[in-house]
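Rule-based calculations on the coordinates, nothing more; no lab input. These numbers were taken from a predicted model, which means no experiment stands behind them. Cβ atoms are built from the backbone, for glycine too; each structure is taken alone.
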Structure P
Amino acid sequence: MYCADVSLVRSAGLQRFRQTVEALGGDADLFARQAGLPPGALDTDELLVEDTAIAAVLETAAAALRCPDLGLRVASAQEMSLLGPLAVAIQNSPSVADAIECTSRYMFVHARDLSLSVVPDPDGVAGVTGLRYAFRAWVRPLPQATEMTVLFLHRVVGFLVGGGYGLRSVDLPHRPVAPVARYTEAFGATVRFGRPAAVLRVPTSLMRQPLAGVDATLRGLALAFLSRQSPGPRTGPAARVRAVVSQSLGTGPTELADVARALAVHPRTLQRQLVAEGQGFTEIVDDVRRARARAYLTTTDMPLAQVSRLLGFAEQAVLSRCARRWWGMSPTAVRRRAQR
């Protein structure tokens, strides 16, 4: 049986990593290379990278910089905008419970094997509920990545309700890697270590709290976009391939075997499914590249060399050849025409 052992997440999870590391005098690019992250992963939100690489770059940098609270520092600098359209849907949810449910349903957009769920209080206290962050059952998350994600979740909840929300305590599954006082400062509550799971213990009443300034139209648009991103089993093979390729450009070769691995099917099986749907794998990759290239060339001023890397091309000359095939003109000409 062909199966996927690698979990992929969006590089948006590393937002503010570069700034945090460089403020500490570190070389963010060096740490990224040591962790096996692709070029550009620290500077764009859209790359699909291995979860182990994100965890590794945090642990590597924390050790090299002798900064045991690096994950907390990165999370403290991150903005809710890193969630992209999901942030729009969350902010415009009718209540906190709706926001959590929305996050849980569309978490796959950022990390397919992460989950956020509402659970009974681990201590069985009446009037208290747990927000549980979990990963694949067979994976033991590393401390820095866990702390970064849980603190970011805490800050998102605070942002939604406009401040403090009565956080009772925080459970983390590992032993403290930084002074305990640092955790208390970051969360503003007691943090307990060596617990069965990562959990924010919150008042049950929080879930019923309505959110202010909700725009139902914006929420509907965001949810419609998110629903189209799902490479789930009810979606046709071509749509699933398109979703994976769209998120994978720039992370390495987007070959049939790589995409099949991400979809947990055998490459030959995926190829047969595409043929049955009247689609070709090479054509899908080309379509995704063309659309992404046009977006980069017409809506940004990033150098052509960087555009080439983000499209997964080995050199800028390949982008030039593709642009002439797609549009009959050079990348520079496409950009100038858009500016005019």
Structure Q
Amino acid sequence: MSRSLPSTTEAPVLAVEGLHITVNGGATEAVRDVSFSVRAGESVGLVGESGSGKTLTCRSVLGVLPPGCEVSQGSARLSGAELTALDRRGWERLRGVNLGAVFQDPASYLNPSLTVGRQLAEPLRVRGGLSRSEARRRAVRLLGSVGLHRPEEVFHRYPFELSGGMLQRVLIATAIAGEPELLVADEATTALDTVVQAEVLDLLARLRAERGLALLLVSHDLAVVAEVCDRILVFYAGEIVEDGPTEQVLAHPAHPYTEALLRVASIGDWERRELAVIPGRPPEAGAAPSGCRFADRCEYARAECGAQDLLPLREFGERGERRTRCVRAGELALSGTVLQEVGA
């Protein structure tokens, strides 16, 4: 399906430049030299194995890094405002207004002793200055806008009375209540069954179209990213190894790791019976091998792949709309989802 991408002349809603994140009190660098942007109405997907740095990157944008983790270098700006320098009060003013978030387990973010309506209406009163009756009416409209049937009844329900899909919709309603510019969805559909997952993805697509919402989506599921996202950032061992329009990346991967992910996922190949795996394992957190960090797992690796101290993320394509961190990208002919050596 062809997508109409947001104009590149508009200033990005989110701009991340040269981001580095350390863990263990600064002893280990878990994210290195990450740069990307998200524009109004655009959806950008972050994919990669567990521990690749995609979730830490998103949590740094939300200001909710785990204890012992911190941004050691780089910049993250939301509509021009620097996020990395914000204190606790600054984050409190931003979250729920300019910035919304949806996570994997909605039940863990809702108070089981309060109705979902009260939890949705309270921020509207405190942050939005609405009266009790106005906040209630607004909350009911929000519950209806995310596809919940009989929102007046749902308003009075407790979290334990709702299904996982309904709870995720409540969390999305809470996230968009302040009409944010950016919504971060971290594995937001992982725990849902296939039908409910599709409904939530359709909802996110509709909210983007109706509100011009910028969406940053983290997922292990390439099929989800293929369905929702305009652009894909492929993370490996704490850095971006490929970045480009979704259709181009999925059809013609420019990095061997992306090709390996696609081979394992085998999107749309429902008749496959053998389980494909990527041999080897990612480097330990904090390890900094020279050159390409994927080299020891890559069937295309040569001596030059490990010869540089820091492998740059190079631009290519007609307008430089794609980037890859592979020194052999120019030597590899791209055919479908399989990389082939030229002349092989």
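20.8, 59 is what came out when Rg and Dmax of the Cα atoms in Å, for residues 188-323 alone was calculated for one structure; which of P, Q is it? Derived from the structure labelled P. Here the criterion is mean count of other Cβ atoms within 10 Å over residues 148-155, and among P, Q the highest value is seen for P. When helix-only ellipticity at 222 nm (-39500 (n - 2.57) for each DSSP H run of 4 or more, over all residues; to 500) is computed for each of P, Q, which one produces -8500? Considering all the candidates, the number was obtained from Q. For which of the structures P, Q does the calculation of Cα Rg over 2.2 N^0.38 Å, for residues 28-211 alone return 1.06? It traces back to Q.
Work out the source of 3.1 here, i.e. which of P, Q gives that when distance in nm of label points 7 Å out along Cα→Cβ at positions 36 and 76 is computed. Matching structure: P. Set P, Q, criterion distance in nm of label points 7 Å out along Cα→Cβ at positions 92 and 236: the highest-scoring structure is Q.
State the single structure among P, Q that was used to calculate distance in nm of label points 7 Å out along Cα→Cβ at positions 52 and 316, giving 3.6. The structure behind it is P.
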